[in-house]
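These notes open a run of structures that come right after.
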Structure I
């Protein structure tokens, strides 16, 4: 399996390495990236490709690729997807695959033209053991119809400091913090409700990473992640970022279910929790701490697991990276018989919801998504 990468950062380098541990025939033969931050990781693990190209078109034209991996900055994903599709390539794209509504409509047209199976996406939470177990509980009707969800994703100061210094700090590049970081979560809860969000409201801003909150002693906690690469800056609390550092969102789904979601990028003890309450019971878990528990309405235990020890806790998205690459490898080899738990349309829809959440935050209004879904459906159907 010959693979080319556009945007050879640490994430795509890690994704490829996970795949190569599963498939000995997977070979990263070429890349496009003027400043490949994943080089150190790749050289350490003996897979840095010998060939580089100045443009994606030149790489695709010169190499016989089985898979194109896209790990470029978010605002370039659509351009690179379009180029790969025009050459008939199978694509793995990191999330999010678009950064605004104009790109979303263009992506919908590409899906209509090329089909939904040409693009694989890196929405890892659906591959996690938590997601597999929750799907099983729902499919067996053990918690009944989902009524409401309470959820959060909070990250530690070093991670927040990374966002304030990395290119992701600019909405024009990343699409915003909700889209860049929380699209995993938005997709996960759409899976749980088996329903599209129909209304969203949101509040938030940047009130933590501001000059008056800068520590007077050491900044080590905020800068210990070695930062290099395109658009990297060293400022943290006086960053030129235009993304938020905390946000809450309220979502109503077509099914009638509701979600209250909270994210913050400066939390001393990070967690990624959820509690899903249904007509027959509830399930609660934390991706970071690893636990997953389910009870019926009489408080009988349906499930009591801790996946942290088995799946390496935080490493590799709580073990989901490895599970994702196993499924993707199987899909690439046996595409007709191996379906994946998440696809390009799921990723596009999660992106739309994140964009509408930010629209609500900026406008101070509840946003109805009905007309957006209708427009997208009219294009794809």
Structure II
């Protein structure tokens, strides 16, 4: 998209409205996501990152000629923009030093207009570049990989092992989809058990754990876990494959549950081409802020049993988890999950247009639909 066609502006307005709507949905204590424990709480900071990322991209369009969207697939920006943003972060401080502050540039613009009676495009582009660099310099954008963070520590009363709830983020390059992972991981290493678990099998109250903790709580495995999570973050890998790979990478870490929140596809009138039928209907909605449809999928896989470790004279096998796949559901089997949910968030005006077209039932088949109007969300339409 060229910055001067208006298509970029329409896209950013609709995405801004969609992320705001998602935030309203997540902030609702009655949101179905809160039935999944910490899931809603975990996702909100990643929405913050997406909003900051799109704000930065919108400023970038102000001083660069083109911005590409994955129009036929996810509806999110091309992955090259994610990589470029990450690269620009490394030089942001140096580039900012060479650009005057915004107030100075605005004063120069006013002076230029008075003297030349024309708009100072070059100065406007400098302001956009400065705002872009300031935004990405805050380290709050959605990077290709967002390092794991431990947000909960407890003890499994059945086996006395400490366990962690950990989350991390991935912007998938092949499908251009932002994703959030959340895992419950037991730790069977003796050293951490001695430190964290009391003789009666409770979490040691004398150990101060300042949550959240950057990385996995156990420092012995933290760096290797970061690498394993990044290596196994692709959308093309099923959740059960990811859980098995994480399990195989560590003798003493045992993933008991893995959830993946996949945001997208996103549909925007006049911009995305991932569904001609949806685009044609959304094009009838008057305002860009209401002409969109945002979908997401929540996938979950959990351990059904743990094969105990085998110790032999000549060989040994570490304990390994076996994961439940819901084989009675063909789609769950295809996705490699124990369970999944598909959701759609749509503005009231867009939902009315979809309903009036007679296509709403087929478009939303298999989805839980959430209709947003103002700051209210009506779920399970």
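Quick note: the coordinates plus some simple rules give every number you see, no bench work behind them. None of these values were measured; they are calculated from a predicted model. Cβ atoms are built from the backbone, for glycine too; each structure is taken alone.
Mean count of other Cβ atoms within 10 Å over residues 50-57 computed as 20.9: which structure among I, II?
II
For which of the structures I, II does the calculation of relative contact order in percent (Cα under 8 Å, 6 or more apart) return 15?
Source structure for this number: II.
From which structure (I, II) was distance in nm of label points 7 Å out along Cα→Cβ at positions 258 and 362 calculated, if the value obtained is 3.6?
The structure behind it is II.
The value 18.6 for mean count of other Cβ atoms within 10 Å over residues 114-121 was derived from one model only; which of I, II is it?
For mean count of other Cβ atoms within 10 Å over residues 114-121, the value 18.6 is produced by structure I.
Taking Cα Rg over 2.2 N^0.38 Å, for residues 106-289 alone for each of I, II, which is largest?
Of structures I, II, the maximum of Cα Rg over 2.2 N^0.38 Å, for residues 106-289 alone occurs in II.
When log10 I(q)/I(0) by the Debye sum over Cα atoms at q = 0.08, 0.10, 0.12 Å⁻¹ is computed for each of I, II, which one produces -0.50, -0.74, -0.99?
II
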